[in-house]
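Participant: Following are the structures in question.
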Structure I
């Protein structure tokens, strides 16, 4: 029997100490727009390709130094995106160029690592 494999990524859920604030941060700085049920602390959005991204309120305090997660977001123009973030007072921590693409990193307000990635053509 062949070994089963996953077909793709269906979704990502971040647990947050302040889900409402974190969802607003992703809306303001990354342009992700969320939905939620009234009186709920579970935010979600649908990304191109059918992948869902959600932020849920944690039941217990998580602490800022946890860094259990790093999410890579693909962008069309990394330089423009990094410039936009800097204009918003959010400088990236590090940049790197590689043969397959260019990268930049920063943390969201809850300490989750964000990697911005621009695919390199050819």
Structure II
């Protein structure tokens, strides 16, 4: 084996390791939600994804997620919460609120209607 082949193989393995870490091993901490007038409220920007995309809330307290879409992509025009049977159309430039009260600890995933943009609410 020549030195060039070894370097290419090492670079390829490093790239594979970086991809595996980024897509399967990296875990975000999540954003702790502040309570305002008895409601856990967090603004979420929709632009190429959800920011923040991991939101940590307390169970038994009302949650208000304020989605603001800042792009014209067709994928991001709707947000869907399958597990709590909620969805909302997100007009560009407007803020849309989704409200619910989580009773059980766990995760409540949300996504665009195509499943390309994803996020989750972690209930503790």
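Coordinate-derived values only; no laboratory data. Note that the structure is predicted; figures quoted are calculated from it, not measured.
Participant: The value 1.30 for Cα Rg over 2.2 N^0.38 Å, for residues 21-68 alone was derived from one model only; which of I, II is it? Working shown, then result.
Facilitator: Details: I: 1.24; II: 1.30.
Label of the originating structure: II.
Participant: Thinking of I, II, which structure, once mean projected area of the Cα convex hull in nm² is computed, gives back 9.9? Numbers along the way, then the final one.
Facilitator: Numbers: I: 10.5; II: 9.9.
Only one of I, II returns 9.9 for mean projected area of the Cα convex hull in nm², namely II.
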